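Next up: the structures, one after another.
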Structure P
Amino acid sequence: MVKQTLYYLTLFVMVISNCAAQTDERQSERDQMVKRQIKGRGIKDPQVLNAMKKIPRHYFVPEEYQKKAYYDHPLPIGFGQTISQPYIVALMTELLNLSHDDKVLEIGTGSGYQAAILTEVAAEVYTIEIISQLYQKTTHLFQKLKLPVQTKSGDGYYGWPQHAPYDAIIVTCAAEFVPPALITQLKPGGKICIPVGPPFKVQNLLLITKIDEERIETEVITQVVFVPLTRKP
């Protein structure tokens, strides 16, 4: 009886050790991702770097792409959509210059990874997804992970006026022009980070600062390729 008890105790310790090793292995991947892909390419905000180290990207990647979860490129998530390259997620987050008191709106929930990162650097995160299957899947994931994200199924072109004004707005799909409703729902002094350009071609990543109710400033940050902003017919 004692030998049997010792056997199962040893087996239990081995299982726990293996689980811990797997967790540490993925943490190591995140650490290397941040060191090489993100910090190594100029991202400096400590909040953003810590968020990218903390949030497990593999939770937001389909099973068939798990081995590539920390690679330096986007990955398919179904329905013609992608999870963005880690560096681009970090860059867009840093550009918003967020504080822990800020309210942020995301257009294009997708996998949920960008919104999850935002929960580490902002007070309130709201996100809109037009593809109902993705909305349901990602809302369930946020609940499972106990992430404080408010989700909505709908057309992000019109923003989410019920919770406006926002300190920052991030758009994770390419629009052919900046939706006017997003400018309206932004606080004076607030920022919008949005890719603008034709679908499936090179686009400009813009950083827009709202000076006041009548003026904005626009800066071209870099060139990107995002999936297009989907609209309801």
Structure Q
Amino acid sequence: MSTDFKLSCVLFDLDGTLVDTAPDLVLCLNKALSQHGFMTVTAAAVKPCISFGAVAMINNSLHKSITEALRADILETMLDFYQNNIAEHTVFFNGMLDTLDAIEAHGLKWGVVTNKRERFTNPLMAALKLTDRAACIISGDTTGNPKPHVEPMLAACKKAGVNPQECVYIGDAPHDITAGKNAQMKTLAALYGYINPGDMPETWGADALIESPEQLAIWIRAAL
């Protein structure tokens, strides 16, 4: 850790980093697949796609070519199910609530930068009772460009009232690390998230690899 780094704010990706949304997302995907006459999929098969969005989850689940119109219908069905069941089975990763408490106890701000759209992000954050605790909540359609573009990262900093160079961003996908680095933030790769067995997070260029929320809390203490 460089001695000139001053940590003011911890920014999180949402799905697969701050909270485990996979149970709800996979359930809604399978409801949509079944409704349209396709076989359901296992959570293990589709989890690595979650960070890349619902379309990626659907594409990974269909092992034959379908029309774009049918793909769009499956997507709409899945997202409607999800919007109406936003946090039925979603849980915090073990230790994450304690880590949020520790961040706040240190007098640091924290927030969320996700590619999830606002129609899902905002109700989810509210259901988890995080809306008032977060210094910023930036979704995939809050700004003109989603991650890995720098725009949502800078919007988060403006909303939280912090400089990007005083932030650390933690996420579980390559575009998370790229986005943080583009904004001159410290970056952490969440190894406990939705990472494909074939991924190589050590090659993403993150400042550190984090195996659990508890390890994140240790990293934060070391940075102060």
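Here, each number is a calculation from the coordinates, and none is a lab measurement. Remember, it's a predicted structure, so these values are computed and weren't measured experimentally. Cβ atoms are built from the backbone, for glycine too; each structure is taken alone.
Things worth noting here:
- Taking relative contact order in percent (Cα under 8 Å, 6 or more apart) as the criterion, the top-ranked structure out of P, Q is Q, with the highest value.
- Comparison of P, Q - label where distance in nm of label points 7 Å out along Cα→Cβ at positions 28 and 132 is highest: P
- Structure (P, Q) behind the derived value 19.6, 80 of Rg and Dmax of the Cα atoms in Å: P
- Among candidates P, Q, the computation of volume of the Cα convex hull per residue in Å³, for residues 68-179 alone that gave 124 used structure Q.
- Read-out helix-only ellipticity at 222 nm (-39500 (n - 2.57) for each DSSP H run of 4 or more, over all residues; to 500), computed value -10000, structure in P, Q: P
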